[in-house]
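As structure tokens, here come the structures.
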Structure I
Amino acid sequence: MQSLIKKCVAESLGTFWLVLGGCGSAVLAAQAGGDFNPLGLGYLGVSLAFGVAVATAAFAFGAVSGGHFNPAVSFGLWVAGRFQGRHLPAYVVAQVAGGLLAGALMWVLVTSNPDFLPFAGAGTFATNGFGAFSPGGYPMAAAFLAEAVLTGVFLYVILAVTRPGAAAGWAPLAIGATLALIHMIAIPLTNTSVNPARSTAVAAFVGESAGYMPLHQLWLFWLAPCLGALAGALVYRCVNVERAEA
């Protein structure tokens, strides 16, 4: 049986890769000043990057830790009876730490550019936001609803494709495809979070530069995904019969 320390290391490494692969693609496909570069990856490319990142992380680390890489997913799996609650705090700390490490690496790379400009504008440094900090200018209510519903769907898919009897070996691909589709929907709304560790990882490095303060909106990208994961887990338990983990 893998020790909790090994599981947390795997969660930290997987979250690091998810943030670096997904957010890194978005940041390096954007101009230094924060304007999205249509000659780069574009929204579709960034969406696929997140999907590929989570799928490859799940293949690489899923056998060790279960491949959560997301505090909301860990919370939802616990509600669904798939994860031991006593491990939840350690997983969340590991996920946030891995995300912050990726955010720090991205910050070093981006700011090393001699043409770097201070962070400013909606979605800068792959941050999430609503209102003036939403890429499409969407209000808080729309952002909250989208993040909650999409996280609920994400959690439901994760539970469905990892249930006993599910097709072996396909879960990471299904989960990656779902995350990519979620990004295709939500990038214009919130820059897509559905993952509190991912949001924290980049918001921490933008701060209040150029009047941009993503940290004061970070609460939404913890609360909405966790509530969505709760709903997704409860819906799954209502329509599926499965023995809970002891």
Structure II
Amino acid sequence: MMKLFVGIDVSSKKLEVSMLTSDISAKPLFQGTFENDLNGATEVKKLILKLNLSQQFEKIVIGMEATSIYSFHPAYFFENDDDLAQFNTQAVIINPRDTKKYKDIFEIQKNDSIDAYYIADFLRLERYSTSLVRQEKYVALQRLTRSRFELVKSLSRSKQHFLENLYYKLNKLVVNDDLNTSVFGATMLDLLTEDFTTDDISVMPIEELADYLNSKGKGRFANPSALAKTIQKAIRGSYRLDK
């Protein structure tokens, strides 16, 4: 019995498809283009099932290269489709370096339809190392952890950028080891960026500044008077910017 090998060259918008059997002397059963969406993948599936109905393949292998995020949806679709699951169907993700080396033996021209053909032809060798389609929960966890990582990096960059700007305005405050609180707290941010000017803070009575910190911080500062003195001293000792 023959096997069916479906090579798919995936882009953000298109699925270039080539279908070969295990008979190396036979011409491709199909070559064509579909949309990279649910409708396009469903059309590919229907075509596979139609061919299988007439030829009763021993095995069906659907393969595509790992292409950023674009291969996830079609690979997951073919791996988890109930109709295809009734047959000996396997969806695989292939390392693009392997298929490129294989294609370079025969072709130099870059063409998506040719790429799809050589993906299918590479699958036909059955010597590929595959990356199985990842389970949905694994992908969800991967996306969450990567998104959190990017947010943390973005937050760190933003904080560093803020501190650089604050250093121009109040250099002594940024490098002050006696501050004992974060300049990124809500109270400190309001004090430094919204409620008062630098000159206002520098001449404000310590008691008034301490009351502001205690009220704004809802009593969370252990010693608002000491903090007020530290802030005022740092402001008075910082370089001044002109207009």
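What follows is calculated from the coordinates using simple rules that are stated; it is not laboratory data. All of these numbers come straight from a predicted model, not from anything done at the bench. Cβ atoms are built from the backbone, for glycine too; each structure is taken alone.
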field: Structure with the greatest value (metric relative contact order in percent (Cα under 8 Å, 6 or more apart), set I, II)
entry: I
- prompt: If FRET efficiency 1/(1 + (r/R0)^6) of positions 42 and 186 (r between Cβ atoms, R0 = 35 Å, to 0.05) comes out at 0.10 when worked out from the coordinates, which of I, II was used?
  reply: II
- prompt: One of I, II was used to calculate Rg/Rh (Cα atoms, Kirkwood Rh), giving 1.38; which?
  reply: II
- prompt: distance in nm of label points 7 Å out along Cα→Cβ at positions 10 and 178 computed as 1.9: which structure among I, II?
  reply: I
- prompt: The value -16500 for helix-only ellipticity at 222 nm (-39500 (n - 2.57) for each DSSP H run of 4 or more, over all residues; to 500) was derived from one model only; which of I, II is it?
  reply: II
query: Upon calculation of mean count of other Cβ atoms within 10 Å over residues 18-25 from the atomic coordinates, which of the structures I, II produces 24.8?
result: I
